[in-house]
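Each reported figure results from applying straightforward, stated rules to the coordinates on display, with no laboratory input. Bear in mind the structure is a predicted one, so any value in this text is a computation, not a measurement. Cβ atoms are built from the backbone, for glycine too; each structure is taken alone.
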Structure I
Amino acid sequence: MTSWVVVDHVSKAYNGKKAVDDLSFHIDRGEIFALLGPNGAGKSTLIRMMTGLIQPDAGQIRMNGERVLPFKKEVKRYFSFLPETMSLYPNLTAGETLHFFSRLQRISRNRCDEVLDVVGLLEVKDKKIGGFSKGMRQRLGLAVALLDKAPLLILDEPTSGLDPYWASRFKEIIRRKKREGTSVFFASHDLYEVESLADRIAILNEGKLYYLGTVDDLKSKHPTEIRIQVRFEIPQDPDGLARELGVATFRRGDWIQLICRRDDKVRILRSLEKGGRKLADLHIHETTLEEIYRAISGGTPSPEMDKL
């Protein structure tokens with residue numbers, strides 16, 4: 001698979017403090033790549049360098065083999081960017097806004113209605129943005145980013161302000177872009193969104209790359225407990241199960257909760273119906289990306305982006 005973006009030993013400091021420290025990774029064509037990290041981790045600095053707003057102190061970023069530098073127009077054709085907060089003119093309508101950006105990029109006006117329809121704003125295209133809700137403005141920003149069919153989408157907190165319905169629709173839009181061959185790079189604090197959408201993730205901590213890979217690989221490197229809740233047709237003794245299966249058990253009314261390691265899950269499940277036992281119901285809770293992230297960052301992920 002060909003790498004569309006290469007971040008090669010990139011560093012950036014402010015007043016002697018490194019916001020990004022010797023960072024390297026790549027993004028493949030058609031890959032959905034998510035960026036995570038606590039406040040001050042360097043996410044916003046990285047995005048500014050990737051979009052050519054600032055230049056690294058060391059290292060380089062390349063898109064399709066070309067180096068990303070401030071004011072280098074040739075590279076900007078390779079990506080579309082949705083910032084966390086997009087400045088829009090409140091006295092313009094949604095249609096006028098899309099037309100303005102389409103003229104800047106020499107894109108057909110017909111494309112404006114196409115993307116407005118994708119984000120559910122076609123019926124209000126003649127209404128002024130000043131009367132839009134935060135979620136509607138966010139969807140309009142996404143429409144602007146979708147205008148030119150760039151090979152790479154860079155999205156900073158793309159579902160901020162979206163209601164659950166449009167947060168779900170956003171994921172459908174991104175998956176469709178992936179099927180079309182578009183690469184997607186997004187920063188998010190919505191860990192469920194990241195877990196369900198990203199092919200790979202990068203976790204930054206104090207400007208350094210803490211983890212790079214898939215969510216499943218991350219889970220395997222942080223072997224935490226799996227909780228299996230089971231209800232039998234004929235009640236069973238939890239202490240007897242504990243001795244037989246070699247796991248901790250707790251009774252919760254009609255349910256028995258078993259706590260085991262990830263590697264033991266299949267063995268436990270196969271053993272539950274041995275000896276004539278019959279299951280009436282079963283629930284499994286596996287470690288989520290959010291739980292691992294809390295362990296890494298030492299607390300609850302902040303809803304605010306870092307300001308570095």
Structure II
Amino acid sequence: MKFQSTRDTGAAKFSAAEVIKQGLAADGGLFVPESLPTLTEADIKALCAMDYPERAATVLGKFLTDYTAEELLADCRAAYAEESFVGGAAPLHKMDDTMYSLELWHGPTAAFKDMALQIMPRLLSRALVKTGEERTALILVATSGDTGKAALEGYKDIERIKIMVFYPVDGVSTVQKLQMQTQTGDNVNVTAIKGNFDDAQTGVKRIFGNAETAKKLDGMGYFLSSANSINWGRLAPQIVYYVSAYCDLLCKGALQYGDPMNVTVPTGNFGNIFAAYLAKQMGLPIDQLICASNKNHILTD
């Protein structure tokens with residue numbers, strides 16, 4: 001499978017490893033697949049017999065076609081191991097006859113971001129080898145709180161990767177600030193900025209778009225990449241848990257194949273519910289996508 005920029009679909013095509021390594025297209029667009037793979041009835045029923053790491057490796061394999069099945073399964077088993085996800089990755093908890101809660105907080109930082117940020121560093125590490133990259137990856141992350149800690153935890157002490165997280169000085173909770181400031185690891189850095197999350201995100205995007213900065217970093221043996229939802233290596237793992245949830249509903253007898261499920265997602269910047277939309281476009285029987293919000297209500301408005 002090849003990927004292209006949202007801003008120029010007629011431009012060069014890229015492999016999954018190249019996309020995960022680069023993060024953002026050179027023209028400022030987002031990398032997306034040329035076409036979405038499908039999930040057939042046979043696919044979904046086969047997934048029902050698998051544990052979460054196997055499901056993740058299978059779904060990711062539909063997008064990351066330059067990674068072998070063995071590589072993906074090994075990385076998924078390491079990422080979603082019991083010692084990191086106590087109680088299992090993405091268990092489904094029944095609340096009443098028609099409502100279930102998909103528990104995405106069982107990871108090492110208790111944030112749903114762990115679901116993607118535990119596997120993503122492993123995908124990037126392999127991407128460096130697959131693309132023949134000799135430089136060190138410098139990961140820049142803008143955060144409003146939980147992404148920062150989850151990214152730091154996921155990337156800590158990974159060889160040939162350094163990570164720097166930017167957060168708004170007055171825009172995260174005290175707990176989140178302390179989580180980031182006390183992060184262990186020889187390759188992690190945390191920086192507060194004046195402004196809000198959008199200012200932090202805009203600043204990171206400007207750095208990515210600055211050719212002079214890229215040139216200077218190249219001379220120092222670094223290249224820029226991202227761990228935010230703009231990177232397909234972050235977004236693709238989020239598709240998995242919606243597929244897994246449907247499989248679990250089938251296994252429990254709560255649904256028969258073809259019965260639709262509605263998905264309600266508390267989301268601030270659309271990345272999480274967009275993954276559900278992609279799962280639906282692939283053929284997963286999803287009816288309504290409901291965007292829940294708090295005072296950060298730009299999406300629901």
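Of the structures I, II, report the one carrying the highest value of volume of the Cα convex hull per residue in Å³, for residues 7-142 alone.
The maximum falls on structure II.
Tell me which of I, II gives 0.95 when you compute FRET efficiency 1/(1 + (r/R0)^6) of positions 183 and 271 (r between Cβ atoms, R0 = 35 Å, to 0.05).
II
When distance in nm of label points 7 Å out along Cα→Cβ at positions 127 and 151 is calculated, the result is 3.9; to which of the structures I, II does this value belong?
I
Quick check for you: by distance in nm of label points 7 Å out along Cα→Cβ at positions 255 and 287, which of I, II is greatest?
I
Using mean projected area of the Cα convex hull in nm², single out the structure from I, II with the greatest value.
With respect to mean projected area of the Cα convex hull in nm², the highest-scoring structure among I, II is I.
As an exercise: helix-only ellipticity at 222 nm (-39500 (n - 2.57) for each DSSP H run of 4 or more, over all residues; to 500), calculated from one structure in I, II, equals -12000. Which structure is it?
II
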